[in-house]
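Take a look at the structures listed below.
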Structure P
Amino acid sequence: MKNIRPEIISLLKEGCCAPRLSELAVKTGSKSNTIHYNIKRLEADGTIKAYKAVFDYRKVGEGFCTFVLVNLDRGEYKSPEEIGRKLAEYPEIESVDIVTGGWELLLKVRTENIDEFYEFSKKVLSMTGIERTQSLSSLRQIKTEFVRL
């Protein structure tokens, strides 16, 4: 049998999931068609952006999680969204947030191990517009995306 596991994981990470209407109906005490109608309205008005699976990232080869604080150089500070969009194109970066305080951006990066993160950081975090970074490695995750692990 063909191993399509990596392709499935990639698609699920991008949002190729659907809610279980029957399970939601049971938990809310509503009919499936009522659940379906309400979900379609939430999708149409943009409240629901995507559905995705929550993984045990160690099992999919992305168990090394690092949060990276980013300072932009003065020339790029006027448009942190532009640098953020460029960074968001890298598949290792799970999230990009514009933040307050002593830093402009917060990245959540997932790699297989510290060596892969090192290669990633040399390539990406030295790009034009980034003045300095500080990395914080996660030792163990207790909860992610509202799911307790």
Structure Q
Amino acid sequence: MADVDIAQKDTYFVAVKLFLERDGKLFIFKDKWGSWDLPGGRIKKHEFETDLRDVIARKMSEEVGSEVLYEVEDRPEVLMRHERVEASPGNPTVRIFGIGYRAKWVSGEPKMSDAHTEMLWVDIKDFKPEGYFTGGWLKGVQEYLGNRKK
């Protein structure tokens, strides 16, 4: 067996994100650090074997409240790679592999968590994500919107 050069391997956090739609609109929100985002987030260490739908449910409850009901499609719609500077000691740069699922809003109104400062439902037909998102999240939203317009 050949030697594996571990220094050539990269390390990623993994996040599940929802493209939550309601009446032709997509839900986005801004975090307290000034970045626009989609609902969802990173898998925690203890969730290694947890079903991704359960991870999504935890993140949705944390970020928009438990009253929001939605239906998630079975398969991911978009895969994203995003790099960001963390707001943690030393401000490390981390890489996140995002798995984006299309979801349909069913009922309930989103309530922002303490980690968010603004939320919007944007029109899918004419939304310009370049004015909101950056990096891998921008590429993912652009790909998602392109898929929706086909």
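FYI, it's all coordinate maths here, none of it is from the lab. All of these numbers come straight from a predicted model, not from anything done at the bench. Cβ atoms are built from the backbone, for glycine too; each structure is taken alone.
For structures P, Q, which has the highest computed value of mean projected area of the Cα convex hull in nm²?
On the way: P: 12.2; Q: 11.2.
Biggest value here belongs to P.
Have a look at P, Q and say which one yields 3.3 for distance in nm of label points 7 Å out along Cα→Cβ at positions 77 and 141, as calculated.
Checking each candidate, the match is P.
Going by distance in nm of label points 7 Å out along Cα→Cβ at positions 5 and 37, which of structures P, Q comes out largest?
Values: P: 4.3; Q: 3.5.
Comparing P, Q, the top value of distance in nm of label points 7 Å out along Cα→Cβ at positions 5 and 37 belongs to P.
With relative contact order in percent (Cα under 8 Å, 6 or more apart) computed per structure, which member of P, Q shows the largest figure? Numbers along the way, then the final one.
Values: P: 24; Q: 32.
Greatest value across P, Q: structure Q.
Of the structures labelled P, Q, one was used to calculate helix-only ellipticity at 222 nm (-39500 (n - 2.57) for each DSSP H run of 4 or more, over all residues; to 500), giving -10000. Name it.
Numbers: P: -10000; Q: -6000.
Value -10000 for helix-only ellipticity at 222 nm (-39500 (n - 2.57) for each DSSP H run of 4 or more, over all residues; to 500) corresponds to P out of P, Q.
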